[in-house]
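Coordinate-derived values only; no laboratory data. Quick caveat, the model's predicted, so the values are computed rather than measured. Cβ atoms are built from the backbone, for glycine too; each structure is taken alone.
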Structure 1
Amino acid sequence: MTNAYDILCERGFVAQCTNEEELRKLFQEERVTFYIGFDPTADSLHAGHFIALMAMAHLQRAGHRPICLVGGGTGTVGDPSGRTDMRKMLTDEDIAHNCEKFKKQFARFLDFSEGKALIVDNGEWLRKLNYIELLRDVGASFTVNRMLAAECYKQRWDKGLTFLEFNYMVMQAYDFLELNRRYGCKLEMGGDDQWSNIIAGVELNRRKNGTSVYGLTNRLLTKSDGKKMGKTAGGALWLDPEKTSPYEFYQYWRNVDDADVEKCLALLTFLPMEEVRRLGKLKDAEINKAKSILAYEVTKIVHGQEEAERAKNAAEALFSGVGSNADMPEIRLEGTLPQKLLDIIATSKIVPSKSEGRRLIQQGALSLNDQKIQDVDYIVTADDLSEGTALVRKGKKKYYKLVLQ
């Protein structure tokens, strides 16, 4: 059987590892319990979490046991990694609500039957800790100069780093220690921006328990130009269908750059690597076939096969003249016509603001029924609708069905 570590390497997940040779041997010799932490900063997981969940799914399929750690404790502080400012403080009610939403979404990716995976909340131990005991028991294992050398703290140094956030690394390291004690967890995984925090947990386990544990980071989901993938005009690409519809989700992956297709197929689908490489070699118009497969596969994983089929049919109705547009995102007009088109697209969140809507119109990037709109004050009337609907296009590939209620 292929070693689980080699599976992650072949598909392009691995960025850094504390001891590659020992970890590969561990995967070969035993069923490894490993974890990734998810702080409840919102009420849905997003595309940035997607790659981590896929790494977990591949390891579970290879026979190992994942722990999804929700941050009921660490969420009260907020991770400064990758941040230029302090995160918004969440209430206990918000944290509990978001944790419950996360737990439901994990089931899309992992099998939780018969102890094959666990969901654990670090609030179980972090919220019970006595501060003085924590300082004496754990704090003595950390040196300030070593912590300040971490990238997550260095980039905040000039703008100000609160003492609250400075404690985050200690809390995350303590999580690894506690999971090792409770569940025999031997591996922490996370995005590459978590490297310093993960190393701290590996070191704390060695100091306090004398145990050998490991850390591994996956590559962040980025485009070929180095920019983060998974951002839309409306913000994050959410895994919750109420926040990003399955059709919009499908369209996002259908429209990725040609250079990113093979990487996304490897990281975000379960297709065999032989097929991934074959599809990645397609050129020119043929690469669109690979993009359609990518969009279908990722939508199926996140939203299920039925929603993937519906999204595919809606896309084909637009671009191929086949299929059904019944599942295209709808803009339901509130009130009666006539109405200003700019008001309609801003109210329906097709654009984040009216100023962005004006910019689109001025650039010729907004169409109504395949006619470019050039007047920022264009008024939509009943004449623009056929059988109560009209077609709005934003840019080249984003379509919405305008429906009169």
Structure 2
Amino acid sequence: MAKLRKATGVREVSPGVFEIYASLGRDPLTGKYRQVTKRFHGSFKDAKVERAALVLEVSAGRLVAKRVTVDDLVPEWLKELERKGRSVTTIDEYERRYYRDIQTAIGKVEVSKVTTKMLTDLYAAHRNRGAAPNSVRKIHTVVSSMMSQACRWGLRKDNPATWAEAPMARVPEVVVPTPEEVLRLIEGAQQSSRPVYAKVIFLAATTGLRRGELCALRKSSVDWEQGALTVDRAIKARRKRLEPGESRKIEGGTKSNRPRKVAIDHRSLEILRTQLQTITDRTETVGESLVQDPFIFTDSLDGSEPWHPDAITRYFGRLRSRLDLKHLTLKSLRAFMDTYGQDLGFTLTQVSLRAGHDPAVAARHYVGKVHETDRRIAESLAALLDAS
């Protein structure tokens, strides 16, 4: 029997039948090497000529091993965002928006064939269904991010979202509660079945902490001698479809990923001391003990589990409805601290640092310690809410 012949890129599989192949390089999504293969019937000499023609087609970019669709791209793009250290909640939100608002329109389309016209049609369809401009702009942000990654991986040469114009964003009106309205919220919470929320509302108004930052406060977060908080963690709510055993709340960095010190007044310090004593007494009543560094706002007996941020939002929604203060949101308490802090004579930079905003100028001047001006902000804001 004659020996079957082979050469670079050519292999005889049976007399007169050849398999020819050429490399397509590394797959940008999986990192694996790819090749294109075809069968050829004829002579060994002609098979080598055919293989040379195949290599030319590959070099010209006319052949690819796999047509990568947007659905193929998305899982790898999300993994890349995770590798880059993007917030888990941001990744969850991007994933949720893709599968809810984008996939139906372009999921099966090859990445290289997504056009600006497809994206503007997608935005228009959402606007026609009544989506708010800000919501459509969030969809645009997701598309732009994934297409930018496709460009980095060589799946296309340009980003079609660059020229796809999303609706103009509408800046929402900032609603600032008066000191009297904040007091009504505090008093209403004190008279409710969960008076502990009165403490949360007071702290949110005087410190400007976000709900996730309040939930993440631990015993070690408080400087009990100097009257200050170290704000370097936040509890984040996950809304994606989770696997069994995954938690809907995770502990991570703050929104700006920059730890900060926040001075607190004597009343806020006493509120935190009282709350810590409350959970200690509750635990001892049932013969248990707290973990070494318990959360301050917790419903678990050992203090190991923080509140879910959504619990604060839901409670606040019910409270404001009961008190006929529906124009206020939980974010209004941060606006109270921002606005009245400046009205009391403190600079925008000083108030921004306290709230954990990330203005570039303020960040450069922040040295990581509690300044006397920050302490005066704390005392002045608490005085506005001092009913005595």
Revision key, fill the gap. Note: distance in nm of label points 7 Å out along Cα→Cβ at positions 4 and 180 at 9.3, derived from one of structures 1, 2, originates from structure 2
Review point. Which structure, out of 1, 2, was distance in nm of label points 7 Å out along Cα→Cβ at positions 124 and 164 derived from, given a value of 2.7?
Key: 1
Study note, to complete from the structure: Matching 21, 41, 24, 11, 4, 0 (P(r) over Cα pairs in 20 Å bins from 0, in percent, computed) against labels 1, 2 points to structure 2
Check your understanding: Thinking of 1, 2, which structure, once mean count of other Cβ atoms within 10 Å over residues 132-139 is computed, gives back 12.8?
Key -> 1
Practice item. Given a value of -14500 for helix-only ellipticity at 222 nm (-39500 (n - 2.57) for each DSSP H run of 4 or more, over all residues; to 500), point me to the structure among 1, 2 it was derived from. Key: 2
